[in-house]
Structure 1
Amino acid sequence: MSAQAERSIRVAAEPTGFGARISGPDLSQPLPEGVLAEIHEAWARHSVVCFPGQPLGLDALEAFTQQIGPFGKDPYIEPMPGRPNVLELRREPDEKASNFGAGWHSDWSFLETPPAATLLRAQTIPPVGGDTLFVDASRAWDALSDAMKAVLAPLRAVHSARQSYGTKGVFARDTEARTMKIIVSEEADGSLTHPLVRTHPVTGRKALYISPVYTVGIEGFTPEESKALLGFLFAHLTQEEFIYRHRWTVGDLLMWDNRCTMHFAEGGYDGHLRVMHRTTVQGEVPA
């Protein structure tokens, strides 16, 4: 570690190593290459990193995102006016619709090149509820038997946005008013395949690359076979031992790795305003 980075970044990891808090750098300013390298290293090691006390404006959020990598694609949700790469995740106190992100998923895994990173900044946090939960899909893979790993290793999972954004999906059937502008599309009814077991391009670790929201089958399997195997894997992934729970405070900036995690946005804050701003970083074709 360089002397400059040593002075500028402090990493406090969760006991499992999954999840960490990074303090020291001022993300509202351009960061030296050495500091950025240390942030990338900590993010790769811990998968979910929180930068507390970073009340960034939108310009600074966009600038820091681009220091991590090029903007990713965010389909099916209207971005903020004049900011095509920023989503405002807003839920008003009187909204009755389900909270956005209320299902285990890895962001936009139905894309050919899903985002590597998602960044989420807390602007307005309700006094109750609203935690975000993360699954360590790498440790979940490691915990499987060698026999099960041998079965899973060559498989390809079928990913689709149809359950959420398709013409018969959750949002198409939603009758409650919602502040966020969701785009229901025939395009979302399509599908593609990715390796069910993904190798991280930086760490080389393997992870289960599936989720209940976006994985709709396994290539070559019957629907019944897919349901049985995926059901087992979803139950395995979401065991408490693989979960990190993030309790938000205003000024938190969270960055997570979609290549080896799933996440779930809890509700429980009806009657309260919650406002978050989100960007993504371009990823690669899963391998």
Structure 2
Amino acid sequence: MSPREMNPLGIFNHVYRNYSLQDMAATVSSLGLHHLHLEPRIPQILPPGERISSAWARSVKRELDRYDLNVAALCGYCNLVHHDPEAREVGLRTFEQLIEVCHDFGTPYIATETGGLNPQFPNLDYPANHTEEGWEQLLIVLDRLVNKCKAHGVKLLIEGCVKYTVATTEEALRVLGRYGEEHIGFVLDPCNYFRNEDLAAPTAVLDDVFRTIAPHAPIAHAKDVVYTDKGIETPKAGDGFMDYKAYAQLLRRHTPDIPLIIEHLKPADVPGVIELIRQAFAEGKDQAG
């Protein structure tokens, strides 16, 4: 398949978190991938004792350049509304440091989910996440981060999720309306917007996400979605209910140039997931024709 017939593919570097920086870059390049959603806080990228700085970021970029790897966006993922103020502040201070060096990695984008208020299990859903009080707590933090982004010419990408404080496409657009297109964008990740009752008819969610989120998204994610007794879970592509042929058709039609970043998998899974996605684009093209 010609590269022009599908979105360029990329991967999260932390799939290869036990590799050295050089070995990770060589492995990703050997798979024909040219884009990273870069998690800079793991030892592979930020060795113990290394400080977040422009010099550090530029040295990492030089190594990635040797393998023709582009940083599509940085990972700043943290719980923006963590119930523990001290833990929240630690995460936010690191986030702000990463904003300062974003351009040194060659990207204007840094991404995060918004997190939630659950005091026992922060990664699980919680009623307070979907209240006006939870929303106001989120806006206090977003005001701070967006101001930091403004000062450094960086755009904050929000990855919504049904279990967190930005849980719907409507709430994502509320954030965009408050801060504006110049400073806020989105990660195109339809799996995160599925409620349990949506699994039987995934195209309705896909259509909604592409109508609302896609016009403001410079990167997309490729994973899957299921529900268990713990709520929403997002395994690797092919292990859930996502209609990948429909997803491929919409990507080609609406956002053909943005990197599609595969995630939530182990190194041994990568070739199979790449083939699944390539096949979905091929079959989706045949159906569209």
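Throughout, read-outs are computed from the coordinates displayed, never taken from laboratory work. Nothing here was measured: the structure is a model prediction, and the numbers come from that model. Cβ atoms are built from the backbone, for glycine too; each structure is taken alone.
Points worth noting:
- Answer label among 1, 2 for the case where mean count of other Cβ atoms within 10 Å over residues 42-49, calculated from the coordinates, equals 21.1: 1
- Ranked by percent of Cα pairs over 24 Å apart, for residues 138-225 alone, structures 1, 2 are led by 1, which has the greatest value.
- Label whose coordinates, when helix-only ellipticity at 222 nm (-39500 (n - 2.57) for each DSSP H run of 4 or more, over all residues; to 500) is calculated, return -12500 (choices 1, 2): 2
- Top of 1, 2 by FRET efficiency 1/(1 + (r/R0)^6) of positions 26 and 154 (r between Cβ atoms, R0 = 35 Å, to 0.05), largest first: 2
- Test item: relative contact order in percent (Cα under 8 Å, 6 or more apart) calculated as 34, pick one of 1, 2: 1
- FRET efficiency 1/(1 + (r/R0)^6) of positions 186 and 266 (r between Cβ atoms, R0 = 25 Å, to 0.05) from the coordinates reads 0.20; which among 1, 2: 1
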